[in-house]
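*Asks:* The data blocks that follow each hold one structure.
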Structure I
Amino acid sequence: MKRIQLGNTVFEGENDVYLLDGEATALVDTGVALPAVREELEVGLAEHGVGFADVDAVVLTHWHPDHAGLAGEIQADGGADVYVHEADAPLVDGSETPLFADRDLQRETFDRWGMPAADRERLTGFFDAVSADLSGRPADVTTFGAGEAIEAGGVALEAMHLPGHTAGLTGFAFDPREVPGHEPVAGADATEELFAGDALLPRYTPNVGGADVRVDGPLAAYAESLARIVERDFDAAHPGHRERIDEPSRR
């Protein structure tokens, strides 16, 4: 398992993409669909002898463009299967339009929030500036639900539904002893580790409520998701941004 860090000047800082290169080749998340970021990912993969056309599967933690943006391009290059939770699938396959690209949805949402006019103008301007770059190429997706198993890169991943940041955000639990090229964080005492996406970040709490306006009761949903992470007592969490989190239940 290799972590490839990609630039991200729009959202939460560097994105983490994880390469699983065993019996097959898979990526967990992809980075945003900007030419410079695509080049970074291509260079990072090439360091391990992998190109887009070699990727058999892309496993997405959630629909946000800085995680799913390049999935369609990778699929177009080599026919990779793209996996995403059923609740986030419409925003990856292009059948729904996200808030940042939908003026009517923006107006409805800002009315519901009671957002002041100056803040509306500033946020709408931001969306207008980035929406064309962030859209990415739609992908044909394979959906899954909570608790389902996905075989990716020779590793068995358990889909752990962790809504809050998005409706379909999913972490993937795995046995670190089964991952080629990965040294378990807990060594001989290893149990489970987690690809956490944005459900758990090392330096701050992810945006909850505004990051996916489709989520009902986002704070309550997120609190329940955190409780599930605590209960599992993972050895480590590999987040969507920045550095690994050891003993995430303590955080």
Structure II
Amino acid sequence: ELGKVAEVDIQSFQDLKDALQKRIEYFDENGCKLCDHGLNAMSFAEFTEAEINAIFKNKLSGKEVSATDAEKFKTAILLFLSETYHQFGWVQQFHLGALRNNNKRMLAQLGPDTGWDSIGDYSQAEKLSRFLNTLDGKDKLTKTILYNLNPADNEVFATMIGNFNDGSVKGKVQWGSGWWFLDQKDGMEKQMNALSNMGLISCFIGMLTDSRSFLSFPRHEYFRRVLCNLFGKEMASGELPQDMDLVGSTIANICYGNAKDYFKF
């Protein structure tokens, strides 16, 4: 399907990259500014171009690909895509940590995305760090938003983003708002408290919606109530100054201004 729509006969890894490049160009020409990847965990393994070419040819010919080779191939693809996003000035997003399709009987009856997914306990930190560091070392790390599904990773993600915020863009690497099982009051509060403790919540780009469902739009209102309640309690307890202009402008930026500046809408 990719080869057909991109009008590329995909017979090599370079052909695959050419096809992906053409589709990115197409979406960019039509106003796209973001991309999203849903992964169990970030992949990272050292590889050579010769290895990736051989792995791709083996897969095309129907040969079995080892877990080690699959990890190398995933790394190569993700690095290529990320460097291309940087070229076009896109924001890349990574949603990490879902354990999907746990109930095989119900999956067979109803299909995927019908309620049989849960939080995974994958190791996230090391490979995510190596992936981001590889891009940063080439000065090809584009604006990035990271989302975790396991709340045990909150502080990991809150500190990880600080490693790659180089000052070139305000909040260049973001820790996204509570996602999926965590986009409720408790999950949102824990995410924002961890971000406040470990980083700068003033740079936070706030809540997002699932554009596939217009019924998800009210979560912005829900998020803003949780955010204002959190700040209001800390003002009342003396943990934040009684400065309505300062706190109000911070909240307004989290709800709207930061995202507008970040995405350049």
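What follows is calculated from the coordinates using simple rules that are stated; it is not laboratory data. Since we're looking at a predicted model, the values are computed, not measured. Cβ atoms are built from the backbone, for glycine too; each structure is taken alone.
*Asks:* One of I, II was used to calculate P(r) over Cα pairs in 10 Å bins from 0, in percent, for residues 38-165 alone, giving 12, 34, 34, 18, 2; which?
*Replies:* This figure was derived from II.
*Asks:* Suppose distance in nm of label points 7 Å out along Cα→Cβ at positions 62 and 182 works out to 2.1; of I, II, which structure was it derived from?
*Replies:* Label of the source structure: I.
*Asks:* helix-only ellipticity at 222 nm (-39500 (n - 2.57) for each DSSP H run of 4 or more, over all residues; to 500) computed as -8500: which structure among I, II?
*Replies:* Checking each candidate, the match is I.
*Asks:* Could you tell me which structure in I, II was used to calculate mean count of other Cβ atoms within 10 Å over residues 22-29 as 14.1?
*Replies:* Checking each candidate, the match is II.
*Asks:* Here's another thing I want to ask about it. One of I, II was used to calculate Rg and Dmax of the Cα atoms in Å, for residues 110-189 alone, giving 19.8, 57; which?
*Replies:* Label of the originating structure: I.
*Asks:* Assign the value 17.5, 57, calculated as Rg and Dmax of the Cα atoms in Å, to the correct structure from I, II.
*Replies:* I
*Asks:* Taking distance in nm of label points 7 Å out along Cα→Cβ at positions 14 and 198 as the criterion, which structure among I, II has the greatest value?
*Replies:* The structure with the largest value is II.
*Asks:* From which structure (I, II) was Cα extents along the principal axes in Å, for residues 46-93 alone calculated, if the value obtained is 33, 18, 13?
*Replies:* Of the options listed, only I reproduces it.
*Asks:* Related question: Comparing distance in nm of label points 7 Å out along Cα→Cβ at positions 54 and 70 across structures I, II, which is largest?
*Replies:* Top value of distance in nm of label points 7 Å out along Cα→Cβ at positions 54 and 70, among I, II, belongs to structure II.
*Asks:* Please state which of the structures I, II yields 14 when relative contact order in percent (Cα under 8 Å, 6 or more apart) is computed from it.
*Replies:* Of the options listed, only II reproduces it.
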